[in-house]
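Q: For reference, the structures are reproduced in the following blocks.
Just so you know, all these numbers are worked out from the coordinates, no wet-lab data involved. Treat the numbers as computed from the prediction; the structure is a model and nothing was measured. Cβ atoms are built from the backbone, for glycine too; each structure is taken alone.
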Structure P
Amino acid sequence: MQPRGDGLRALGSLVLGALAIFCAVLVVRQGLLPLIDKLFHPGEAWLSAFRRIGILLAAVTAYWAYVHWWEKREATELRLRPRLLALGGVAGAVQVGVPIALLFALGTYELVHFRGFSPGLFGVAGVIAIAAVLEELFYRCLLFRVLERSWGTVASLAVQALVFALEHLSNVERGDLSDALTMMVSVSLLGLLWAGLFVLTRNLWAVAAHHAAWNFTIMLSGLPLSGIEDWRALAPMDARYAGPDWMTGGLFGPENSIVQIVLIAIVVVLVLHIGWRRGAFIRKGSLG
């Protein structure tokens, strides 16, 4: 009966944590923002900024409250650790940037022309950073960590990676089965990578910095970001494909390139090996 009890406890904790975050975000979107708009009429640009920052603060605060009152512990994963944050950002940019540069050098991608940097990039950077924090908050801090307490690190790594990949299926709805299967592999590996970094650091901001820098570097290259084309017109580089889909990544972008997939897999193995050697893995049921 104990495994069933652990599973129900984990499910209950996940539902409660997700509800706390969802309700906090809903209050900002449906309550606070309309009130600000009605009272102060700040204009669309300022309202958009309030929306993004408000949603971020609400989600993080709700997660802190869930940890504080339900788990009855200090939310140490929310501590700001500047050194880890900086290392995470640099590592994310380098890890995705070097393979992209290699694919440009091989002629797989071609630079049409260089547009230069525009002020609109600051807004895109903010959106990407906030999205990365929210995804890491839910998938790694909540989903992975809660499952890890009951199932152990190994099983939880696999489950959260699969859920993370399934959530991105809509990004390849224009593609075929091959695009979807390749995306499932590449994004599952990314889920393992970011969960592995969380295992090593136990810090939201370090992992979110890696995630955000990864996405922003792809965006700067002028290539599709996880199947999203919206920001390519703002990228400093106007790039196009000049190679086969298995090299370019097709409609999903560089993350589906075989070069990127192989390199992500290598880094995942190294990160998880380091975590294992450091004793950072938790065995099933060891936390009670």
Structure Q
Amino acid sequence: MTNAPELAVTGSTGQLGALVARLLAQAGSQQRLLVRDAARAPELEDAVPFVTTYAEPERTKTALAGAKTLFMVSAAEAEDRLQQHYAFVDAAAAAGVQHIVYTSFFGAAPDSTFTLGRDHFATEERIKASGMDYTFLRDNFYLDFLPLLAGEDGVIRGPAGDGVMAAVARSDIARSAVTVLRDPSLHVGRTYDLTGPEDISLARAAELLTAGTGRAITFHNETLAEAYGSRASYGAPPWQVDAWVSTYTAIAAGELAGPTSAVHELTGREPLSLAQFLAEAHTL
């Protein structure tokens, strides 16, 4: 469609993509929303839904025809996620997309302790090889997810040891992404490590969650055997259990540590701490 917006956004029916799409609309940006189901696309001013999935190259090429900039949220966790990413990146390049902004993972590398970090690195490499301009947003662990880690008994269980992470709020990632998408030419070839303002351990996170939610939360440092055993009852496939457990072992290995200035650099605002995030969440 020659009259379709030149900015394309994926993931607008999910949490991060929805935030980005809404902020773009508030800023007056026209956008095309790539969704599985047009009926589920958010109703935003100057936003046009296009139906496709990452695993459908021909539909993707049609949906992206005429688009210049693409915001690619990483696909839902799946055994074939990397293959989906490859298919989508190749289709975007074939459609003539000029610049892709991809949500990657902090410290993505071929040997990341966090198993899915390896897939993010491989996706980055596919994007680099595509010929498109690119910007990578390497997100640390989400602050938003921390309150969900505790079980019904209020215990966070995992083999994280005394390791720390610079967890970041999803809203800070969204605002950073919008800055890039509004003027992508300023960010060609850049990789931004998006973090919160501080390193925290899961033991410290449990203290802050207790103070911020009123729910008594503690951290139990599992052994690897305990970690796999406590997750066996979910009946998840081995690759997924490995991903769950390696979230914690990556923290223990120090691979999620190290606050950066990237959020402030992109947005002009300091990123939220866990205490601030919880305070904001309880005032909404």
Structure R
Amino acid sequence: MLTPIIILFLVFMIVPILAGLVMSMYDYNPLRAENPFIGLDNFIKLFHDPIFMKSLKNTLVFVFVTGTVNICICLVLAQLICSLRWSKLRSAFRVIFFMPCVAPLIASATVWRGLYSTNYGLINVFLENVLHIPGINWLGSPTFIMPAVIIFTLWADIGYNIIILSAGMDGIPKEFYEAADIDRAGRVKKFFNITLPLLGRTLSFVIAMTFISHFQMFAQFQALAFRGGPNQSGNVLTYYIYKTAFVSKDMGYASAIALALFLLIMIFTVIQQRLNKVDWGY
């Protein structure tokens, strides 16, 4: 019974990874008749490529800032939702926060590109007319393009984690909170001494999936950071892989970048699993 699943896993997971490893050792261009074997030259080239180093730095900044802020916001919002007494009101808020996750990411990013417009975007109109702050060149400034992408990503992505975390909070036995009430513990103490420790398994899953998905995000950079943004300040590894493979047609080097990203995700996942090892029951 496991045979079909194993075959699908081999065909769509293992074989592409091995094919990418083999391709990374060639100067491969699909439009050429001959593609010479160059060994590890593509991997050596990574360390001397300033755009790769810039993309790597941007990727790490984006992933760790967005992932950390995402989880903190989701924990607070999930706790607030679970503290509501009416179940229909809790469901309504979950639906509201989850709605951006339903929309295609590229479509949402295109709408936000209009919101970020320097002259007519609603965000700058609000800053100028309500807060009396000069408008910001969100997508044309090396300083603000990454914060702009991070803000959009948080808006589009927090709904999924809110659903999972609030479900985990609902699964914590109420007896713990009743005992805390007897000891006159406040909401803050309940959260840090009961909710957060007993949410360990759910939180470990959320952290792993959030950071892994953020390493692989591409659509918002394609829509908001056009061609990598000014001075490559909005370029990340996923967009650099796409640009190298399908614009420059250098698929051998793109495969080397993709394997570097694969190793980066694998190292983070192993470290995260070691640090967040949870072994307990209610």
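Q: If we compute distance in nm of label points 7 Å out along Cα→Cβ at positions 19 and 235 for structures P, Q, R, which one ends up with the highest value?
A: Greatest value across P, Q, R: structure P.
Q: Now for a separate question. One of P, Q, R was used to compute P(r) over Cα pairs in 5 Å bins from 0, in percent, for residues 11-114 alone, and the answer was 2, 12, 21, 26, 20, 11, 5, 2, 0. Which one was it?
A: Q
Q: While we're on this one: One of P, Q, R was used to calculate semi-axes √(5λ) of the Cα gyration tensor in Å, for residues 75-194 alone, giving 28, 22, 14; which?
A: P
Q: Ranked on relative contact order in percent (Cα under 8 Å, 6 or more apart), which label among P, Q, R comes first with the largest value?
A: For this comparison of relative contact order in percent (Cα under 8 Å, 6 or more apart), the top structure is R.
Q: Quick one: mean count of other Cβ atoms within 10 Å over residues 83-90 came out at 10.1 when computed from one of P, Q, R, so which one is it?
A: Structure of origin is R.
Q: Where does the value 39, 28, 16 come from, among P, Q, R, when semi-axes √(5λ) of the Cα gyration tensor in Å is the thing being computed?
A: It traces back to R.
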